[in-house]
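Engineer: So, here's a batch of structures to check.
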Structure P
Amino acid sequence: MAKPIFLVGYMGSGKTTVGKKLATKLKYDFIDTDHAIEEMTDKNITQIFNEDGEDAFRQLERSILVSLTSRQNIVVSTGGGTPCYFDNMVRMNRCGITVYIKLHPASLVKRIIESDSERPLLRRISNDDLPAYITLHLKERETFYSKAHIIIKGESIKLDELINLVINHH
């Protein structure tokens, strides 16, 4: 039995894509916290932000995270803000293995613009203002992300290398 693996990083960093591949390779279950919140509330993330507010969303995110920390053999893709609230990052580090998928702000801007995902925190920011916003926001969040056990460059992830890093960390 192996501790949970928590993927952290900015929105658009590829946590869900990498998480699914990693879980498949390790024969672990995959859980996306945003998806779990949507299933639990029967609302999408944008609706929760709009109807209930960010604080309510962060509370839901926290309760999902707490329920996952005692599970074994899972890969968890967390929301971009998850490590930055409450003691979430400390809890993930204590109960599992954390992996920060680190990307350059320019890479994140490109991915977010090309993505068709709704991102509530970015809904009022124009594409022209996105580079400055992401650079600043990432700098704030990096304080939390950088506490991860493993930091990998998101632009060039080699799954086998990541698996070795995770296995060697157990």
Structure Q
Amino acid sequence: MSPTLLSKRLKELERVGVVQRCASIQRRPEWHLTDAGRALAPVIQQLGEWGLCYAQDPLQESDLDVTILTWNIRRRVDPNVFGTRRVTVLFEFTDVPKAKRRWWIVNDRGTVDLCPTDPGFPVDIYVTTDIRTMIHVWVGKLSLESAVCSDKIEIIGPRNLCSRLRHWLLLSPINM
């Protein structure tokens, strides 16, 4: 969403009493839900669950684009989860052409980079799966925990880093 469109939508939500604009220490305003906005949470949750059950299924071959998926992952991680150390996560997709099979996401002191070729840093976490499973996890059709328990995703690395992976990946709050 463009900043102009976002601003327009937030002003409209403020006008109807769903959000309120609050002063911030930073130059940008902060927006907070009002009581009316919080009252919408169950409705939004139900719409999300309906969408997961009845929309976007089944995935078509054209939906299985590893480049789009990895760019979306790179855009939606919390760079602060791993602290100040550099953490390199290697995603290996077992069912895509060899040239697009491996993707590295490097999280370094608040900066996140996506690399389609080896960036030369030691890999801290290895994530191995097929693209369809990762898309299902990414959109909330399957929880990361369920995918790992059913051996659809393998995660290898130090326990203290692997345990933070779920929080680093800003996955959908709606899971089936």
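Just so it is clear, none of the values below were taken in a lab; they were calculated from the coordinates. From a predicted model like this one, the values you see are computed outputs, not experimental measurements. Cβ atoms are built from the backbone, for glycine too; each structure is taken alone.
Engineer: By the measure distance in nm of label points 7 Å out along Cα→Cβ at positions 86 and 102, tell me the structure among P, Q with the highest figure.
Structural biologist: Structure P gives the largest value of distance in nm of label points 7 Å out along Cα→Cβ at positions 86 and 102 among P, Q.
Engineer: Can you say which of P, Q returns 1.9 when distance in nm of label points 7 Å out along Cα→Cβ at positions 46 and 134 is computed?
Structural biologist: Derived from the structure labelled P.
Engineer: With Rg and Dmax of the Cα atoms in Å, for residues 70-141 alone derived from the coordinates and found to be 14.3, 43, which of P, Q does the value describe? Spell out each step's value before the answer.
Structural biologist: Numbers: P: 14.3, 43; Q: 12.1, 34.
Considering all the candidates, the number was obtained from P.
Engineer: Then there is this: Which one of P, Q has FRET efficiency 1/(1 + (r/R0)^6) of positions 14 and 78 (r between Cβ atoms, R0 = 25 Å, to 0.05), as calculated from the coordinates, equal to 1.00?
Structural biologist: P
Engineer: Assuming -16000 is helix-only ellipticity at 222 nm (-39500 (n - 2.57) for each DSSP H run of 4 or more, over all residues; to 500) as calculated from a single structure, say which of P, Q it is. Kindly include the intermediate steps, with their values, before the conclusion.
Structural biologist: Numbers: P: -16000; Q: -11000.
Of the structures listed, the value fits P.
Engineer: Still on this structure: When distance in nm of label points 7 Å out along Cα→Cβ at positions 30 and 150 is calculated for each of the structures P, Q, which structure yields the highest value?
Structural biologist: Details: P: 1.6; Q: 3.9.
Greatest value across P, Q: structure Q.
Engineer: Name the one structure among P, Q that FRET efficiency 1/(1 + (r/R0)^6) of positions 6 and 158 (r between Cβ atoms, R0 = 41 Å, to 0.05) of 1.00 was derived from.
Structural biologist: P
Engineer: Could you figure out which one of P, Q the value 0.9 for distance in nm of label points 7 Å out along Cα→Cβ at positions 38 and 118 was computed from?
Structural biologist: P
Engineer: Let me ask something else. Which structure, out of P, Q, was relative contact order in percent (Cα under 8 Å, 6 or more apart) calculated from, if the result is 18?
Structural biologist: Derived from Q, not from the others.
Engineer: Let me ask something else. Comparing P, Q, where is distance in nm of label points 7 Å out along Cα→Cβ at positions 94 and 126 highest?
Structural biologist: Across P, Q, distance in nm of label points 7 Å out along Cα→Cβ at positions 94 and 126 peaks for P.
Engineer: Now for a separate question. Work out percent of Cα pairs over 29 Å apart for each of structures P, Q, then name the structure with the largest result.
Structural biologist: Largest one: structure Q.
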